Structure formats: structure tokens, C-alpha cells
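Asker: As C-alpha cells, here come the structures.
Bear in mind that the values in this text are calculations on the coordinates, not laboratory data. Everything quoted here is computed from the prediction, not taken from an experiment. Cβ atoms are built from the backbone, for glycine too; each structure is taken alone.
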Structure P
Amino acid sequence: MTESTPPYAPLTPDFILNALESIGLACDGRQLALNSYENRVYQIGVEDAPPVIAKFYRPERWSDAAILEEHAYTRQLAEAEIPIVAPIITQGKTLHSHENFRFAIFPRHGGRAPELGDPETLEWLGRFIGRIHAVGAIEDFQHRPTLDIRSFGVESRDFLLNNHFIPPDLQAAYHSVSAEALEHVAHCYERAGQIRHLRLHGDCHMGNVLWTDDGPHFVDFDDCRMGPAIQDLWMLLSGERGDMTRQLSDVLAGYEDFRAFDPRELHLIEALRTLRLMHYSAWLARRWHDPAFPHNFPWFNTQRYWQDRILELREQIALMQEAPLNILG
């Protein structure tokens with residue numbers, strides 16, 4: 001499949017039904033496309049049974065071994081009675097293929113966004129992530145990547161500059177500010193020292209947390225990887241420094257019920273935020289040949305977009321030079 005060919009062009013409604021029926025599911029014809037850009041995810045009606053969620057993996061992104069390692073991790077979490085959504089074993093396996101597409105089937109779980117302004121909610125989320133990390137620390141991934149400066153920062157910057165996504169009149173500014181930002185990221189890592197890596201969810205934004213009356217559950221471990229524990233915590237924080245300090249203390253009050261937190265990792269919060277910002281721009285650029293991306297992200301790659309990214313990196317440079325957040329006692 002070439003970059004000029006839309007990656008999901010063959011994924012028609014008939015193809016999707018045929019794929020599920022190839023593993024023995026009797027579909028009733030109902031399909032609902034769910035909000036997903038990296039992969040394609042559908043709610044599929046099943047005769048005389050609840051609907052299921054079918055996830056079709058982006059071609060050539062992950063190896064089979066990496067996907068199966070994700071599945072094994074989520075099933076390990078589920079076996080520890082941690083409320084996450086793990087793939088269903090069908091015909092003795094979790095990863096299936098139909099023609100050129102690999103897919104997995106998941107149970108449908110509803111929910112709402114958590115109330116991050118509520119200290120009890122933050123503490124509950126902290127306990128939840130602490131339980132995930134307690135299992136994640138048992139062993140390492142062998143086939144999935146590590147969140148590091150090179151893959152998220154250097155390679156992202158190089159891709160954007162080498163493929164001419166930055167407007168000519170902003171290239172010098174982006175070249176300079178992105179290089180300086182990565183220098184400060186490296187300094188943050190140096191201040192933190194030797195940090196233990198563990199298996200993470202990897203993408204703990206609130207779109208991947210669903211809340212019910214029974215509490216939270218995580219979905220979509222597609223970006224799970226090795227990295228520092230704080231990566232799964234800092235995205236719960238927002239607002240001014242005082243707000244984030246209080247939020248962090250609430251989160252850690254729950255987290256440390258299940259796993260000790262290394263306070264040296266606080267040096268990494270703004271560094272990881274900087275890496276995520278750079279990686280996000282490169283992710284959009286790498287996927288720009290997929291028609292779903294220009295349609296859903298029309299503001300990307302405009303003059304205003306890159307002006308804002310340059311300003312954003314300058315702000316991150318300033319934040320990375322500040323002292324790390326404190327933990328309230």
C-alpha cells in the first residue's frame with residue numbers, strides 16, 4: 001500500500017461484515033463508525049447478542065508481535081480485576097486478519113467523561129492508574145517502543161523539517177525553537193536522573209477514560225509502551241501551577257495506595273508535555289495522506305498553526321526552566 005493510496009479505502013461496510021463473519025460472528029447488519037483516526041473502530045450489531053466493537057488496525061503501523069503484546073497486557077490487567085476493556089478471545093485468539101487487514105473484537109462499554117475538578121474523582125483515578133502500574137511493573141514489553149526523546153522529539157522534528165511542512169518564512173524560527181526545546185527536555189531528564197520505566201497505558205487523555213457509577217475504566221491501549229510512570233499522570237493536570245499542585249496531590253493520594261511514586265519524575269512533566277506536543281504535530285503530518293486527516297483537522301499545516309506551535313514551544317522552554325511541582329503534604 002503506497003502513501004498515495006488511502007489506507008482504509010478497501011474497508012467498506014461489506015468488507016467489515018465479512019471480516020467479522022469470517023470468525024463466526026453472526027452480524028445483523030448494523031454498523032456505527034466510532035471516533036478514531038489512527039485505527040478504524042466500529043460498533044457492530046450481532047444477532048441475539050449485545051453489539052461488539054471491532055477495531056481494524058492501521059496497516060503497517062504495528063507488528064503482529066506488538067499488537068499481541070498489547071492484548072496480553074490488557075488481558076493481564078483484566079485478570080487482576082482492573083476495569084479495562086480487553087479484547088475478546090474468539091476462535092482461540094485475540095488478533096484476526098481478513099485479506100490485508102488485522103482486527104480485534106472488544107465488548108462494548110459505555111460511560112461519560114470524568115469530573116476532573118472533583119478531588120475524589122482525581123484520587124479514584126490515581127488509585128486506578130496505581131493498580132495498572134503495579135501490574136505494568138511486573139515485566140517489560142519486548143516488542144513495543146519506549147517513550148524517549150529521540151522517538152517523540154528528535155524524529156518528530158526531523159520529519160517536519162525534512163518533509164517541508166513548516167512554511168518557508170517560519171522554518172528558521174521553528175528550527176531554532178524546536179532545537180532549544182529539545183535541549184531543555186534533555187536537561188529535565190538529567191535533573192530527574194535514572195528513572196525506572198514500566199509498561200504504561202501511554203495515552204491517558206480523558207477521551208480514553210470512561211466513567212460510570214462504578215467508577216472509571218480505560219479503553220484503547222493502542223499506544224501502550226515503556227516509559228516513566230508520570231506519563232500516565234500528568235495529563236490529568238490542568239490550569240495554573242497552584243491548581244496542578246493540588247490536582248497532583250489528589251491523584252498521588254490514590255496512586256500511592258497501590259504503588260510508590262518516585263518524586264524525581266516531577267522533573268519530567270513539562271518535558272513530556274513538550275515531547276507530546278512535538279509528536280502530535282508530526283503524527284498529523286505523517287497521516288496527512290489519509291483523507292480522514294485533512295477532513296477532520298483542517299486547521300493543521302496553516303500559517304497560523306505553525307505560528308502557534310512556535311509560541312507554544314517558547315512557552316514550554318520557560319516552563320521547563322521552572323522548579324518542578326511540589327507534592328502537598
Structure Q
Amino acid sequence: MDIYKQFASYGIVPVIKIDCIDDAKPLAKALCDGGLPVAEVTFRTACAKEAMQLMYQEYPHMLIGAGTVLTTQQVDEAMEAGAKFIVSPGLNPEVVQYCKQKKICIIPGCATPSDMEKAISLGLDVVKFFPAEANGGIKAIKAMAAPYTQLRFMPTGGIHEENLNDYLNFDKILACGGSWMVKSEYLKCKEFSKIQQLTKEAIQKMLDLKLAHIGMNSEDEQMCEHYSKQLELFTLSDKTSCEKANFVNHIEIMKGLGKGQKGHIGFSTLHIERAIFYLEKRGFTFQMETAQYDEKGKLKLVYANEEVNGFALHLVQR
């Protein structure tokens with residue numbers, strides 16, 4: 001998978017600073033077990049290179065990169081350690097050109113229109129917006145994205161679980177860098193189980209999977225009307241109708257046999273393609289022939305192959 005596609009699928013890139021080399025392996029395990037096998041290891045400590053090496057050796061499937069890269073020497077050290085991408089706090093043309101020569105992904109920090117234009121002149125189409133919140137946050141990114149339509153952004157700095165989706169809901173945002181699940185105090189106290197839990201919660205917060213509705217199959221349109229009237233009496237709700245079903249409250253009553261032996265359960269999400277990515281990692285597969293798209297060609301609904309107790313499962317973009 002293209003590295004930018006990997007960033008977009010993960011949505012979140014943990015930014016970590018390792019002071020103690022003994023933390024490298026358990027930290028990598030916590031991130032992987034929490035569901036985010038991706039990390040930007042910053043060159044802010046003496047053991048950064050060794051930490052990347054250990055993480056890569058122990059978890060070769062991880063997408064590991066180097067952050068706070070300021071020199072071409074650090075680029076070489078990062079590549080020797082197994083880094084797959086380079087992130088810098090600012091835009092250094094020498095570092096960018098060196099990375100392009102080495103054919104390694106470089107995402108330089110940009111915060112002004114002048115930075116954006118330099119990045120474009122260097123052949124880049126993805127930049128880091130840093131420090132994000134201090135420079136105006138998502139409002140500033142939207143304003144600067146308007147004239148630079150070819151650019152996508154990976155904002156970092158001041159992003160946390162409460163404002164994460166403010167950024168990710170904008171289609172020019174590739175992913176967000178963040179350190180809230182790997183704070184220095186957690187590492188200092190060896191709280192790797194907490195890091196794992198916070199990583200899991202970050203994914204849950206990003207996807208925001210919620211029950212949208214429950215679908216019931218019925219034998220025919222007559223029985224659909226019968227079930228609908230019963231549910232209207234019980235829920236004190238009026239029904240609404242469409243071609244294939246009636247809706248009573250959050251229950252969809254099919255006018256015949258629909259998906260699933262008994263019916264279906266719909267889950268809404270803020271990011272349907274990311275939800276597919278994460279659910280596939282957990283063993284689910286999806287029937288892309290059932291996919292429905294909106295007028296802009298964006299995926300809005302898709303069914304899983306798997307059923308739960310006779311109920312089909314589907315995702316819907318919220």
C-alpha cells in the first residue's frame with residue numbers, strides 16, 4: 001500500500017519521544033495491541049535511532065518514521081534504522097531534496113503560504129502543518145488549502161481526542177499527528193497498558209461507530225405494514241415509508257426479504273473507509289458489490305460478508 005494511503009487509513013500517527021531505550025519494545029507493543037502499528041519517533045533524544053531499530057526488528061509490520069529531522073545525516077541514520085518516512089518541523093530545501101534523491105517519503109513542516117509554495121516548487125503534495133493549533137488550527141488550514149488545491153496536510157501540535165475529528169472531517173487532511181496517547185509521563189511511569197487503552201480509545205473516537213438502525217425482514221409488504229403498526233403502538237412513533245421499507249423510530253421494516261437471514265444492523269461512522277480498514281484488520285470482510293456512493297462519488301454504505309446471529313451488518317457514512 002502506498003505510504004500516503006497508509007497514513008490516510010490509519011488517520012492518526014502517534015508522535016513519540018523515547019528517553020529510555022528499554023521503553024522502545026513495550027511501547028511498540030502497546031501501540032500495535034491498541035490498533036495503531038504506526039509511529040513517528042522524534043530525533044529529540046540520543047537513543048532515537050536505536051529505538052527505531054529495536055521497534056522495527058521486533059515489529060517489522062509497523063510503519064515507523066523519524067520526526068524532528070533537521071539534517072541529511074539524520075536522514076541517513078533514520079533510513080539505517082528502518083524508517084519509512086521522514087518528518088521535519090520546518091521546510092529545509094536541502095533535507096527535502098536529499099530525501100527525494102534517496103527516494104524516501106519526506107513531510108516537511110509548513111505554516112505559511114510561502115512555505116506551501118516552496119513545498120510545491122520542490123515537488124511535494126503533502127506537508128505537515130505545524131504547530132497546528134498555535135497557527136490557527138483547522139480554520140487556518142482550510143483558508144490556506146483554498147489556493148493550494150494540490151496540497152494535503154498532516155497537522156501536528158495541539159491535536160487531541162476532542163479536536164481530532166475537527167481536522168479529519170476536512171478532506172484535505174491526510175492524517176493527524178498526536179502525542180496525547182503516549183505522553184512522557186506515561187513512559188516515565190511505564191504505563192504501557194494505559195498507552196494501549198488510550199490508543200484503542202483514540203481509534204474509537206476517530207471512527208465514532210454508532211448504532212444507526214436495526215432492519216427487520218418481513219414476508220411481504222402486507223406483513224411489513226402489520227409489523228409497522230405494532231411498532232408504532234409500542235414506540236409511540238409514526239412510520240415513514242420508502243420504496244423498499246417502512247421506518248418506525250430507529251427500526252427499518254423491509255417490504256420483503258432483505259439482507260441477512262433475519263435482517264440487518266446498520267452502524268454509522270464519521271469515516272467509512274477508515275472503518276473498513278480497521279474492521280478488516282479484525283477479521284471482517286466487505287462486499288464491495290453492495291457499495292453505494294453519493295453524488296460526488298464518495299462511499300456512503302457497504303455491507304460486510306459476515307453475519308451476527310442471522311443479522312447482516314453494514315456501515316453507513318454519517
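Asker: I have -0.66, -0.73 for log10 I(q)/I(0) by the Debye sum over Cα atoms at q = 0.13, 0.14 Å⁻¹, for residues 151-222 alone, calculated from one of the structures P, Q. Which structure is it?
Answerer: Answer for the origin of the read-out: P.
Asker: Also, quick follow-up: Going by FRET efficiency 1/(1 + (r/R0)^6) of positions 87 and 191 (r between Cβ atoms, R0 = 30 Å, to 0.05), which of structures P, Q comes out largest?
Answerer: Q
Asker: Any idea which of P, Q comes out highest on mean projected area of the Cα convex hull in nm², for residues 47-158 alone?
Answerer: P
Asker: Oh, and also: Computing relative contact order in percent (Cα under 8 Å, 6 or more apart) for each of P, Q, which one ends up highest?
Answerer: Evaluating relative contact order in percent (Cα under 8 Å, 6 or more apart) on every structure, the highest lands on P.
Asker: Could you figure out which one of P, Q the value 3.7 for distance in nm of label points 7 Å out along Cα→Cβ at positions 271 and 303 was computed from?
Answerer: P
Asker: If you don't mind, another one. If Kirkwood radius over Cα pairs in Å, for residues 183-294 alone comes out at 17.0 when worked out from the coordinates, which of P, Q was used?
Answerer: Q
Asker: Tell me which of P, Q gives 23.5 when you compute mean count of other Cβ atoms within 10 Å over residues 7-14.
Answerer: Going label by label, the one that fits is Q.
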